[in-house]
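Following are the structures in question.
Computed from the coordinates by the stated procedures, all read-outs in this text should not be read as laboratory data. Predicted, not measured: the structure shown is a model, and the values here were computed from it. Cβ atoms are built from the backbone, for glycine too; each structure is taken alone.
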Structure P
Amino acid sequence: MPKRILSGRVVSDKGDKTVVVLVERRVTHPVLKKTMRRSKKFHAHDETNTVKVGDEVRIRECKPISKLKSWEIIADAS
């Protein structure tokens with residue numbers, strides 16, 4: 001089964017080997033037919049602690065590493 005890959009922006013890097021990535025997506029409202037932005041935060045594993053706040057990154061789904069972390073950083077999106 002393929003693993004999901006998402007792109008987002010790092011909003012926090014305070015944890016050790018952990019970053020919080022904000023992923024935004026655009027959806028159309030079913031009644032109003034207006035495009036809206038929806039966002040969600042994912043905790044991702046950063047083994048080398050190289051990613052900083054504001055970086056654009058790609059994250060990949062992985063096995064659970066801790067209670068909140070089941071994503072890992074795969075590359076910078078830029």
Structure Q
Amino acid sequence: MTKNSVLVKLTNIFREIFNDREIVINNKTTAQDIDNWDSLTHMLLISKIEEEFEIKFKLKELNNLNNVGNLVEIINTKI
């Protein structure tokens with residue numbers, strides 16, 4: 001799966017979790033860039049990503065997430 005196709009799939013997940021069809025994410029997007037991205041929505045987001053991509057994150061990986069680009073890289077290593 002290409003990085004772009006992962007980003008497209010992630011965009012749809014973000015839009016669903018945050019209930020906002022207008023959300024646009026890129027590799028530099030962080031929690032500070034999206035309204036209502038708090039610890040609860042973060043866990044919902046991670047759970048949905050694991051489900052959609054059929055992967056499991058390790059706690060160490062989650063602790064190293066700085067932006068969506070890091071997330072795309074980790075997803076690509078797992079699929």
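For Cα Rg over 2.2 N^0.38 Å, which of P, Q scores largest?
For this comparison of Cα Rg over 2.2 N^0.38 Å, the top structure is P.
Something else about it: Kindly point out which one of P, Q the value -18000 was derived from, the read-out being helix-only ellipticity at 222 nm (-39500 (n - 2.57) for each DSSP H run of 4 or more, over all residues; to 500).
Traced to structure Q.
One of P, Q was used to calculate relative contact order in percent (Cα under 8 Å, 6 or more apart), giving 32; which?
Computing relative contact order in percent (Cα under 8 Å, 6 or more apart) on every structure in P, Q gives 32 only for P.
Of the structures labelled P, Q, one was used to calculate distance in nm of label points 7 Å out along Cα→Cβ at positions 5 and 21, giving 2.6. Name it.
Label of the originating structure: Q.
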